[in-house]
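Multiple structures are listed underneath, in structure tokens.
What follows draws every value from the coordinates through simple rules; no lab data is involved. In this text, all values refer to a predicted model and were calculated from it rather than measured experimentally. Cβ atoms are built from the backbone, for glycine too; each structure is taken alone.
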Structure 1
Amino acid sequence: MWGAPMSRQAKKILMLGSGELGKEVVIEAQRLGVECIAVDRYPDAPAMQVAHRSHVIDMLNGQQLREVIALEQPDLIVPEIEAIATDVLVELEQEGYHVVPTATAARLTMDREGIRSLAAETLGLPTAAYRFADNLDQLKAAVAELGTPCVVKPLMSSSGKGQSVCRTPQDAEDCWNTALEGARGKSVRVIVEAFVHFESEITLLTVRSASGTLYCPPIGHIQRDGDYVESWQPHYMTAEQLAEAQHIAGTITGHLGGYGLFGVELFLTADGVVFSEVSPRPHDTGMVTMVTQDLSEFALHVRAILGFEIPGVHLLTPGASATLKATQTSKDFVVGGLEEALKLPRTQVRVFGKPETKPGRRMAVALSADESVEIARKRAVEAAALLKEEYVHVD
């Protein structure tokens with residue numbers, strides 16, 4: 001039990017990262033009377049607009065991170081992005097702070113090297129063949145060994161930034177430069193993955209709570225330039241595929257430990273299910289659950305991290321999501337097309353409220369439900385196409 005927000009008896013969570021996913025987490029936490037503090041590297045981030053208060057810091061700066069946590073004394077520290085001084089989170093946890101789901105999980109999953117080595121080498125889960133490279137020469141050697149096409153990613157990034165497909169050995173230098181430009185933090189190390197010929201990609205939202213481990217119905221998704229543009233739930237899987245996927249997700253999240261929702265990304269191939277990545281927090285493809293499930297991924301995350309039992313996860317209706325991406329950099333813009341998009345049946349729109357557009361930046365999502373996944377997907381894409389970023393030219 002806890003008191004009202006802003007009181008001495010309040011339950012306090014501190015969000016490290018305040019994007020559109022953090023915004024929904026804050027909204028769900030506030031519905032349960034929790035006091036919310038939003039932190040990010042820029043002012044007026046989406047979660048800051050709904051939190052009780054906010055701070056702007058460099059979250060890769062351990063001293064600044066320590067100072068804001070010492071000031072706020074939160075009950076829960078909730079990472080939402082990768083670019084955080086996770087070594088400081090480990091220290092803070094040792095000092096008695098509660099990091100969601102655990103500081104070790106946050107550190108491992110925000111480092112592609114750590115999580116891939118854990119999955120493949122420690123846990124023996126099926127993954128794509130991979131190599132690491134610290135410079136261009138090592139990257140070229142890895143490409144030669146794994147063959148082309150292959151995928152090159154920075155060890156720390158988000159929303160597909162810095163990711164590219166190396167289609168020929170001659171592309172290696174361009175891929176190296178793309179990875180460095182898209183990396184978060186100071187690391188220049190990259191991961192090179194053999195190309196997986198998959199039938200589909202899915203996200204298996206996995207919830208660890210006081211009730212045990214639960215799985216949401218699988219979410220199919222399409223990525224473009226490493227970032228999701230469309231998702232739908234449920235995605236069809238055979239009973240054998242689903243059992244294999246749940247085994248992989250249960251194994252990796254069980255090793256990471258702690259309570260919360262994890263987004264486990266998997267490839268469905270002709271030879272079985274292959275592990276890709278895991279995020280210890282709500283997943284962007286899981287925004288579709290705001291129209292499909294009785295408890296969205298955000299509600300599930302909040303209930304789990306607060307220690308509540310979760311008796312079950314129930315799919316109410318099939319549904320889909322599609323995104324609006326910006327095309328240029330601007331602080332002078334408006335979102336148009338809402339009237340037209342909201343005329344579509346069983347359709348909702350979430351405008352994130354980001355204060356600045358950048359090419360490829362996700363600015364809104366259209367959500368649609370229907371008895372048929374196919375119809376929901378078609379309608380969500382139609383609604384997203386009606387949304388427009390209109391740029392205001394100021395003299």
Structure 2
Amino acid sequence: MFSNKDITQFAELETPFYYYDLALLQQTLDSCAEAAKTHGFHVHYAMKANFNDTLLDSIRSTGFGADCVSGNEVKKAIERGFDRKQIVFAGVGKSDKEINEALDQDIFCFNVESVQELEVINELAGKKNKVAKVAIRINPNVDAHTHHNITTGLDENKFGVNAWDLPACAEALKKSPFLEFIGIHFHIGSQITNLEVYKNLCVRVNEFATWFEDRGFTVRILNVGGGLGIDYHNPEQQIPDFNAYFKIFGDFLERRVNQEVHFELGRALVGQCSSLISKVLYVKNGKKKNFIILDAGMTELMRPALYQAYHQIENISKQSSAATVKYDVVGPICESTDCFGKEVLLQESERGDLVAIRSTGAYGEVMSSHYNLRENVRVTFSK
């Protein structure tokens with residue numbers, strides 16, 4: 001991925017920083033857009049994955065909408081020029097302030113996660129004499145076979161309305177003059193690589209759509225969420241198979257005439273377009289462990305500490321023919337969890353070498369923090 005020109009450029013920059021490959025980003029966006037167009041599907045970008053302004057501008061220009069999970073994400077989407085009629089607002093704990101601000105912006109839809117939330121939105125919309133479009137986020141109890149910290153579609157998760165609460169939802173909708181029911185919404189988890197999981201989701205979507213129709217509701221929108229994963233172990237395999245992904249839904253959803261299918265993709269669009277570039281501060285060789293201490297830490301990339309997530313790590317200053325050593329690759333933060341990888345086989349490394357941590361475009365820069373009074377993480381883009 002990195003040319004000699006890239007590495008020369010990196011050596012002149014202060015580390016650590018996120019490097020974004022904008023050409024790869026656009027290739028990924030175009031691939032997704034083309035595959036979705038084949039089926040007439042609608043894509044909203046999940047802003048929680050990365051809300052870097054430059055990336056958002058490319059995503060908006062490709063024609064995608066925005067999937068937001070906070071009031072500030074709604075504001076950011078509008079600031080970056082996303083069409084209000086393509087903005088959906090999800091989240092299990094929307095505050096009154098966030099709901100009011102989204103109502104003022106006339107966004108496309110609220111993805112509602114409880115009966116009480118329906119009542120709150122109806123009350124707040126009524127005070128503004130507005131009608132809010134809502135989709136009911138249903139917990140389908142589908143196992144996404146992903147890390148337990150990023151699964152969202154099981155009965156044990158906090159997200160969505162459980163099946164046994166749907167009658168109460170239907171009753172609340174019928175009694176709410178300031179709500180317009182437009183569809184149903186699902187999101188079963190993140191970093192899903194087994195596409196068979198989505199067949200199971202389709203079966204549940206079909207069942208719940210029929211449930212609402214049998215009770216007199218028109219289901220205009222089937223929002224099946226996102227969660228499509230990337231290959232962290234093979235970052236050169238950079239663009240997910242969007243054709244195979246969308247084909248699952250094209251084949252297994254029982255889509256009615258004029259019924260729209262919406263997706264909320266994040267990681268799959270931006271995950272591979274970025275690497276965290278860091279520098280070796282120190283090498284500590286011991287009897288049982290060898291450590292590389294980087295100037296990047298969990299403050300710059302939280303995923304390994306939070307999820308024990310794997311990222312491929314490369315010493316880009318050394319040729320592949322150099323002797324190799326197994327290192328624990330760690331950062332400078334005063335926490336034992338500040339570790340990017342254990343027993344990582346790398347070229348024998350020394351102070352000043354540049355290290356690339358790959359596949360950091362999703363949940364990298366946006367989860368960075370100031371813990372230990374660290375500075376803002378820097379970014380640079382391909383030219």
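When mean count of other Cβ atoms within 10 Å over residues 224-231 is computed for each of 1, 2, the one that comes out at 19.4 is 1. Computing mean count of other Cβ atoms within 10 Å over residues 104-111 across structures 1, 2 gives 20.4 for structure 2. Of the structures 1, 2, report the one carrying the highest value of Kirkwood radius over Cα pairs in Å. When Kirkwood radius over Cα pairs in Å is calculated for 1, 2, structure 2 comes out on top.
In this comparison of 1, 2, the computed figure 20 for relative contact order in percent (Cα under 8 Å, 6 or more apart) is attributed to 2.
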